[in-house]
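Please go over the structures that come below.
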Structure I
Amino acid sequence: MSEPFWKTTPLAALTAEQWESLCDGCGKCCLEKFEDEDDGQIIYSRVACALLDLETCRCRDYDQRTLKMPDCITLTTETLCKPAWLPETCAYRLLTEGRPLPDWHPLLSGDPQSVMESGQSVCGRVIGPETGENPLLNLIDWIR
């Protein structure tokens with residue numbers, strides 16, 4: 001049996017379909033986050049991007065997201081050269097750092113619900129920016 005594409009193909013050589021399939025749909029990267037000036041640690045809030053559908057944990061306008069949300073970062077091999085801003089469970093970060101995908105990742109489990117079942121999804125655990133909540137008052141530590 002042959003090895004899966006993410007083990008044999010460099011990120012820069014993936015097809016668009018392969019690249020997109022690495023996203024597990026957890027929604028963690030779509031949360032407001034802050035960098036600690038002292039140690040560079042990324043601290044997440046429970047305030048989600050306005051485009052994140054809080055029920056599906058998918059972007060409401062994926063194709064136009066960077067136009068509507070100027071702070072949205074399009075993942076490329078170039079933006080992954082320093083992946084520390086991504087959640088530690090993110091497949092793009094894991095593969096960039098030479099680490100394996102977690103067992104609950106849909107590419108391994110074969111089930112997109114495995115992200116939710118493993119407790120890795122932000123669905124039902126975050127709020128939208130329309131609440132007016134201050135992200136600095138809504139910091140969380142369960143994102144890893």
Structure II
Amino acid sequence: MYHYIVKKLVKKSFKLLNERDFAQLTKPLALDVKHSFAGDHALGGVRHDLAAFKAWLDRLGRIMPKLQIEIVNIVVKGWPHNTLAIARWVGTATLENGDPYLNKGVHFITIKWGKLTELEVYEDSNAVYNGLEKQYQSGILEAKAPQIIS
């Protein structure tokens with residue numbers, strides 16, 4: 001039953017991400033949440049606190065405003081003191097120049113006693129880089145901003 005509840009919460013978090021409801025999305029996160037996103041680009045890097053992760057989410061919303069992530073599969077292991085949820089997904093968007101964007105990836109989500117403590121994201125960082133380059137060329141200058149790290 002616990003794993004079923006965690007799967008529902010993970011699905012809800014991706015729904016909130018797609019809706020850009022970052023205030024609700026970040027409620028169950030620990031203040032010292034660790035967020036890492038693979039790649040050497042404006043969305044890449046590692047953050048070690050909630051404030052930096054919120055800044056990253058805001059940037060994601062500005063740079064990729066039409067991004068939608070569809071969950072393919074969720075696997076949950078562990079118990080409330082140390083839970084690992086693995087979510088495989090497909091991300092799509094229409095870029096500002098009209099080109100389609102497609103990326104596939106996985107989130108490794110660590111939850112301890114109801115708080116999300118770590119979020120590792122692995123995706124096709126080349127697809128992200130190319131998408132950001134197109135967004136930059138379309139006038140979204142933040143697509144080439146320095147990484148938000150903490």
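Observations, loosely collected:
- Winner on relative contact order in percent (Cα under 8 Å, 6 or more apart) once structures I, II are ranked, highest first: I
- Structure (I, II) behind the derived value -10000 of helix-only ellipticity at 222 nm (-39500 (n - 2.57) for each DSSP H run of 4 or more, over all residues; to 500): II
- Structure from which 0.40 was derived, FRET efficiency 1/(1 + (r/R0)^6) of positions 18 and 42 (r between Cβ atoms, R0 = 25 Å, to 0.05), options I, II: I
Bear in mind that the values in this text are calculations on the coordinates, not laboratory data. Computed from a predicted structure; not experimentally measured. Cβ atoms are built from the backbone, for glycine too; each structure is taken alone.
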